[in-house]
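Structures given as structure tokens follow.
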Structure I
Amino acid sequence: MTLQEPTELYESNQQAIGAWSRFARGGPRGRVQETPGVTFTFANVPLAFFNMAFLSAPVLNANELNDRITAVKDYGSKSGVPWMFCSCTEWLPESVRASEEDAFSRYGLHAAMPLIGMVADVASITAGTNAPLDYRRIENRETCFAASDINCAAYGIPPEIGRESFFEGMFGDDVFGYVGYLQGQPITAAGVWIVDGIQYVAMVATHPDHRRKGYAESVMWHSLQEARKATGITRTVLHATEAGFPIYQRMGYRSVARFTMYAEPHA
């Protein structure tokens, strides 16, 4: 994986913070708080994925990293909800990167999910398939719960936790989120949030019973094109899981940064 210039590295970090800030503010109990070196984007819901802390600037040395991890642990323990800490590898001191997971494990945090920051131009993205789906915009409780159920099924999360954590307020007129229906059943979903003039892609998932048929690519491509038609924005950013990375790379995205989501055990 070849990483790109520092400006894109910064962009990838800021896009993640901006998107999760939108998620947090979309819930009735959400809170976004800026502190030195860390931004907290907590929707204060049962799903840890929506209660996220981020590095908001590069870390200069190991002592500074320890201070930031301590601050995150303190904030998380007081929140009363499960949470995660998203760390960008390229923002860590070089002396720490080779043993990054050890630095976090000393504080009881384990690597829950690696992510790869990626960018593309919408005009160059290909869907790879023209799946026979009915696309419905996420704009009410029914479609919001459909997106939640699909994401929970894809990641092995109890659906009731998802329904307590996804809110219609996370979507809106400037969010191009869609659920793909096959023969009347919701099977795939994707969303595009406009963050600082960029199309940010998130919540892409397909129900396990319908994988490897191009449905996720199709609903994502549809969401990107609808956002482009409405806004004229062609720059797009996302953070890929290991499973999603080859799909996004095939669609035309390229890598710019590495991230890891850390969590406490059983979070």
Structure II
Amino acid sequence: MKNRPFSIPLFLLVVFCLAGFRKNDCCAQQPGLLKISFVNTVKGNPLQLDSTIYTNPFSETYTVTKFKYYISNIALAFPDGIFKEIDSYHLVNAADPSSLSFVFTASPNTYQSLLFTIGVDSLKNVSGAQTGPLDPLNDMFWTWNSGYVMAKVEGRSPQSKVVNNKVEYHIGGFSGAHNVLKKLRLDFPAGMILNVGEGKTSEIIIEADLESWWQHPTDIKIAENPVCTTPGELAKKISDNYSKMFSIKNIINH
């Protein structure tokens, strides 16, 4: 009986705590949704695989049969910090319309810029077999080199002296002087605001212009370098070029 006076206050304390938790749950902000969509282009015009003949800055003509790249470690910046997508790995494949956009939950806020990496970070490169977008069956993994192809362009050009006039750029390498991973920050253009609201869906539309692969800072001529399929100096130069292919075209808040 000595313990009886303490049983009622203890019971009330538990009740008050549970009530507090329920109150916090009810009042917590509900997340919004963010859709990121990619529009692949050449000189601002929609990319057409297999059919359209394009001309690069050096008057070399080519067609494109494959165009793929990894987008990873997506984050949104606001004045006091950043919001990061969890398990953030996406493969954009021009031949697969379903891969050109993806959706994830985001904290309600007004954001200033988008951050992401072109490629797959070093940890995932050495973590063995992966699944989903990182599955080796997606034809973006070098089993012989134990690493991911960060971006890929394949096609044909009469200026290529390789068999079947092929053009083949498989850009990889995640360590040392020839690391091709690119971390980008795209600030939202003036007049465009990303406002993720509770229970609402916002969208960022990004253009990826393949024309950037050929120039700035390095001239890449098909006649001189029709193929690059190993890590090294050339792959690093091409990645420096294509890191500039992304631009924000529009932001839609619903």
Structure III
Amino acid sequence: MEERTAFRRAEWPEVGDLVIATVKTIMDYGAYVRLDEYEKEGLLHISEVSSSWVRNIRSFVREGQKVVLKVLRVDVEKGHVDLSLRRVTRSEKREKILTWKRERRAESLMRGASEKLRIPFEELYEKAGMLMEKQFGGVYDGLEKAAREGGDALSKIGVPKDVAAVLEEIAKEKIRMPLVKVRGILELSCSKPKGVIHIREALLSVQKIEEPGAKVHVYVVAPPKYRVEVLAEDYKEAERILEKATEVAVKNVTKTGGHGAFRRER
């Protein structure tokens, strides 16, 4: 069974498109492939395999291999697609594979949601998938939005609330959001009696800050300098927490007669 996304797309790819293909048959003059996303067949001619001389095409592709190819020509009447491997750059290959994997992941999550909601996959796509594609650029992007901001982010674009709630639940359970990191140097000093204790308590007040989905760490650089590091789901949230954490530390040490300052690290 061919692996392809169930999300709607044009019946045929366009010239210049990057496609995921599975090598089916290799001949002396080229390789016949199956376009996974379109359920069409195409030809990778030996002249389009590499920019250098190809003595043996099997040194570059093999049966069953998945490759990223660029569409050169499309003949709808003959049902034929000409493809190129040598015209695909490394960055294009990485980006296409990432996009394809995200589409497959999104389809899997949406199928899980359709089962939970007890509605056909196609109906769920019409109620939510199409809206997420239009608003966020892709279904997976919409699911990431739900994982990060909750179902309200989907309800706002027209997704029914019961559907948005299930998508939020599945997204938060299945999508692990990458954390971003921000940090800076906190300088704390206190020459008053028990000054060392006051500084320690100020640092502990930073570590005690709890925010959903975020982590705050404090490291000793060399007294009076301490590094504060915040991990969060996005930079805006991370910066907010970092500001909150350092303000708390400076305020706590200042009210005991000490001095505090913060310098953001890039």
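Here, each number is a calculation from the coordinates, and none is a lab measurement. Nothing here was measured: the structure is a model prediction, and the numbers come from that model. Cβ atoms are built from the backbone, for glycine too; each structure is taken alone.
The table that follows gives values for the structure above.
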{"item": "Label whose coordinates, when mean count of other Cβ atoms within 10 Å over residues 137-144 is calculated, return 20.5 (choices I, II, III)", "result": "III"}
{"item": "Origin of the value 10.9, where mean count of other Cβ atoms within 10 Å over residues 49-56 was derived from one of I, II, III", "result": "III"}
{"item": "Structure from which 88, 51, 25 was derived, Cα extents along the principal axes in Å, options I, II, III", "result": "III"}
{"item": "Which of I, II, III leads on relative contact order in percent (Cα under 8 Å, 6 or more apart), largest value", "result": "I"}
{"item": "Source structure (of I, II, III) for distance in nm of label points 7 Å out along Cα→Cβ at positions 57 and 241, computed value 3.4", "result": "I"}
